[in-house]
Each structure stands twice: as C-alpha cells, then as structure tokens.
1. Could you figure out which one of I, II the value 17.8 for mean count of other Cβ atoms within 10 Å over residues 210-217 was computed from?
2. For which of I, II does mean count of other Cβ atoms within 10 Å over residues 74-81, calculated from the coordinates, equal 19.8?
3. Could you figure out which one of I, II the value 4.0 for distance in nm of label points 7 Å out along Cα→Cβ at positions 42 and 146 was computed from?
4. Comparing mean projected area of the Cα convex hull in nm², for residues 66-193 alone across I, II, which is largest?
5. Thinking of I, II, which structure, once volume of the Cα convex hull per residue in Å³ is computed, gives back 146?
6. Given that relative contact order in percent (Cα under 8 Å, 6 or more apart), derived from a single structure, equals 21, which label among I, II identifies that structure?
7. I have -8500 for helix-only ellipticity at 222 nm (-39500 (n - 2.57) for each DSSP H run of 4 or more, over all residues; to 500), calculated from one of the structures I, II. Which structure is it?
8. Quick check: 17.8 is what I get for mean count of other Cβ atoms within 10 Å over residues 58-65, calculated from one of I, II. Which structure matches?
Structure I
Amino acid sequence: MNIYFGFDEVIKIKNAVVTTGSFDGVHLGHKLILKRLNDAARSINGETVLITFYPHPRQVLYPDTFGKDLLMINSRQEKIDLLRKAGLDNIIFVKFTKEFASTLAKDFIEDYLVKKLNVKKIITGTNHHFGKNREGDIEELRLLGKKLGFDLELIPSQDIQNVDISSTLIREAILQGQVEKARLYLGESFVIKALIQGNGQAQFLQMGYKTKRLVVEEKYKLIPPCGSYLVLVDHGQKTYKGLCLILSCTENNGIDLYIPDFPEQQSESESVCVHFIKPSKIIKQAALLKSAIIKDLIYFRQLQF
C-alpha cells in the first residue's frame, strides 16, 4: 500500500477509484465499502484510493463543541495497518486546516481529484456533501463527472448509516470497557499500538511484579476505562499473553503492561501492538483499583484467555 501525506506527494495512480472518509476503526461496515472499492478498481484495471483527513475535521472546525472531546478508535498508524490488511492500494492523509476547509467544491474536484489523481470513478454515499460550507452535493458530482470524465457510484444511505452507527457503538463499547462487544463490530480485537518506555508504576515494582510503561503517542486515541484487561501483545515476531493495566484514574496517570515472559528491552523504547481480549476487572472507584489489580497480578496464570 502506498501512503501519502498530501496530494503533492502522490505519484501516478493507475485508473484511480476514489472514496473519502475517516474510516475510524476500519470495522465491518468499512470493509464492505472497501470491497466495493476493490471490485470497482478491478473492473477497470485500476487502483483504490482513500482520501482521509488529519486531524479530524470536527476537531478543526468545532474545537469547542462537536470536536472538543472527540476520540478516535484508531491512531493514524493503526489505521494504516488495518487498511493495508484490508487490501487498499493507496491512502492519502490530507492535513485539514481552516484554509483547506474553505476550498470550493468545484475546485476540490478539479484541482485535486482530477488534476492530481486523474480520477476515473468516485464512490460515495447518496447524502455526501463536500467543499466550502458543504456546498457540493451528489448532483454537482454528477455534472462534474460528465464534464471532467469520471464516473460516480453511490453507496446506499442505509449502508452509510450502518457505518456511522457501528462507529458510535464501538466507541461506546470501548468507553465502557466492553472490548469483547467492540470486537463483534470491528471483526477483530480492539488494539493499541504504542511504545514501551521503561518500567511501570512503582507501587507494583515494590511488590515484585515488574510492569512496563506503555506510551500512547497520539493524544486523541480512545482508551478503555480503568481496570485490568487480558491482552495479547505482539512484539517482534512473537505474541505474549499479558495484562494491560489502565491506571489513568489514579494519581500516577498511565498504562502498564504486565507480561511475565517478556524479554529484556534492547532499546529505550520498543513498539508493541496490544490486542484487547476481554476485561478482567473494570474499576470505577480509584480507591479499589490498586487492590483489584494486585489480585489479577497474583492470579494471572489462572486467568482464562
């Protein structure tokens, strides 16, 4: 998969079949759209292209309201990994700014999709709006397609609604610690891809349970609530069983990993991918968090994955 950060980086794409969207979570609904994209591209011997925006437009346009508390199911790197696995050919991350938001709908199609990508087909929802003040609509896309030489394929409103509903349900499930429920919509485990940087919380080290500190670099990444979770951790070419300890409601904010069989670190920070299997204990009262987690550490070998 080719990854571009802006239209100016794009090299020649063969018979581009394009869609736009956040594709946060890359869940089952998104995968149906990606299949449709892939089928359309194969029919014209072309390549699939997803245009997505970073940061999320709501965070730029409505920082004090709709975008204020917006958290993402996937970090940018997690999204890249999932889209690659789903078979996407090209992804273009466009830096979303207020200046970019002022681009007229007609200019966006002509200057970017036609001139930069030489688009052959656009696949989008029936209620899609784009450009400055969302002035562009499906009728304008049809007219521009006839004028500029690209086809338009519409995704039924019901399918788009299912995508939006699924994303909302996934966020709600994760925020409640229901990672098994989230998995049903995602089609795979909720993940956190982050860095291990040194030892974890001192209170656990003092008892002999060595934990590792997990650092999530993207501040808008959605994190489950406080408690302990059974996880599988990919590191290098191996996968380890462990506990992910969410401690953000304590005085020492952070996330710890307890992996008894984890090898000694070779560098100060190493990348891992944490797959959430199921919660062991979700603790809403901070005073009970430490004792509950210590019990999980003691009985870790007996916990059922």
Structure II
Amino acid sequence: MKNLIVDVHFHSIPYSIPNERINMMVEEWPMRIAKIMGINPNKELFIQKAQELWGDKDGSKMIKIMNESGIDFTLICNVDNSGIEGATIEKVQEINKRVGNIAKKYPDRVMALAGVDPRRPEALDMLKECFEEFGMKGLKYHSDNGYYPNGPESYKLLKYLEKNNGVLLTHTGPIPPPSRPKFAEPMQLSDIGVDFPNLKMIAAHMGLINWRPWAALASSQPNLYGDLAMWSPYAYGKFELFCRELRDIIDYAGVEKVLFGSDFPIYDVALPVKDFIKIVKSLPKKAPKGITFTNEEINAILGDNAAKVLGLSKDH
C-alpha cells in the first residue's frame, strides 16, 4: 500500500506579482533562508526563479511541482491582511474564489483554505461565501498581522468553522518585521482548544524556535497539530540541529501531531520541496549518532498523519 505524501501548508498565488514586490520578497525570504542553509545566494537567480514560480493562475505550476516531488495531496491557502492598503473585501474575495477554483479543478489532489482577517466587520459573511460558494474547507490565519487568533472577533469565525468541520491553519512563531509575533505565540491557541474542542487546528511551523509551548499544548489537546513549514533551511543547512529538535518534538508532543508542510512556493526559490522531502525520508538512515527515527515515524509525518486529519484515503 502506498504511503501518502501530503503538504498541509502551500501558499497559492493565483495572480501576477509586480517585479518590485518580487524583489522585496526575495530579499525578505529566500535570501535570508539561504544564509541559514549555508549557501551563497545569487539574488538575480532567485528573482528569476521567483518570477517563474510565484503567480499560478490555474494551479498548473503547483500540480507540476507536486508530480515532480511525489506529493499526493496539498492544502492550499490564501492570506488576508486588512491592514494592507488596497486589500478591499472585493479583492480578497476575488482571490479566495480563484484559490477555491483551483481546488475544484483538482478535487482529488487539493483542498483550499480561505484567507479572512477576523478584524473585518464582514469577516463571517466572507467566510460563509468561501465555504458555500467557493467550495473552500478551512481558514488560514496570519495573526502576526496584528490580531489574536483567540480574540473575540475571531470566535464567530471559529464557531462557524467547527460547525462545518473546517480546518484552521494558523501561523505561529517569530518572523521578521512588520510581523508582530506576540499575536502568534503558540499559547494563544490554548483557549481555542478548550472552547472549540472539535475544531481541527494546525499550528503552522509549530512555533519554530519557540516550539516547546506548542508541544506542551499539542500533547494534551487532541485536535491540535503542527507543520514543518519553515524548517527546511535548518534541515538542509543545520542538519544535526534539525534532527535533534525534531526528535525532541516527537518525544514531547507525539509523532501523530507532526505534519509535513513546505511553505511553497516562497521557499522553493532557495530549496525545492522535493529536496526537503528527500531529507525527511533519509532520516532513518542518516540521522546523527544518538538520534534515531523509524520508517513508521517518517511515513506518519510525510502523509499518514495528515490523511487522518483531513479524511483522505490511502488510494488518493
């Protein structure tokens, strides 16, 4: 029986990005993570790769990468930040609809999460439209934009999400300014696990360097999971650290709580997702002395855990 590979953290970008924005994003992300990986970054090459990867109007680029990387199923998302000038409700919903349409085009390969900032007075109506008209099945938060995921404005969305068996993928952990990481501390999710016990929640990045609070919660909250997005630079450039941290995460939280995620296509400019998958697959044989992983654990992380969370079958 085939072991599934499921990517639960993929940023769908179904529109063209201006070159000046690409230049800025390359400086913020691929150039920075290249240093973590210990490679000498070529900014012009990174910009060229970003121009090729970022902007996928119909999902065809995504499917190509999935096929090349052996990824069976992907959770794609949009992000809404009401603090951005020009991010009108109409524009955000237009992008949510495009992301939903990609999932509709590939129903056996893709599930879509809506980007809705709960600070918007119209947020609940937006989420309802995403579910009922766009066919989306979850919600993506980037609360470091300036709101708490467990804040009162969020609860009306989470109530709807739980009632409709949706999935919440919410950012946790520190990232560079203008992000405000205090809003995305893993412990902010503790109230959600109590007040919405049936809501499936994925803490994006598991808090990254601040993973221990997430692990403490995940070990006791049945529906709280975390993904490996943003861990790829460490897997490549600081392999022993990655192995040591992942082993501790598994031992504290339980292997069943760890899901594979790539943060594609942002990170693919510096490290293709297929290479990250190869590194994870190699852990049972190549982990440093004194650190061990079993094939069963790696299969669980790469896809079996997510299949259970998302209700996927092995023959997907």
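1. Label of the originating structure: I.
2. I
3. II
4. I
5. I
6. Only one of I, II returns 21 for relative contact order in percent (Cα under 8 Å, 6 or more apart), namely II.
7. I
8. Derived from the structure labelled II.
Values in this text are rule-based calculations from the coordinates and carry no lab data. The structure displayed is predicted, hence computed values, not measured ones. Cβ atoms are built from the backbone, for glycine too; each structure is taken alone.
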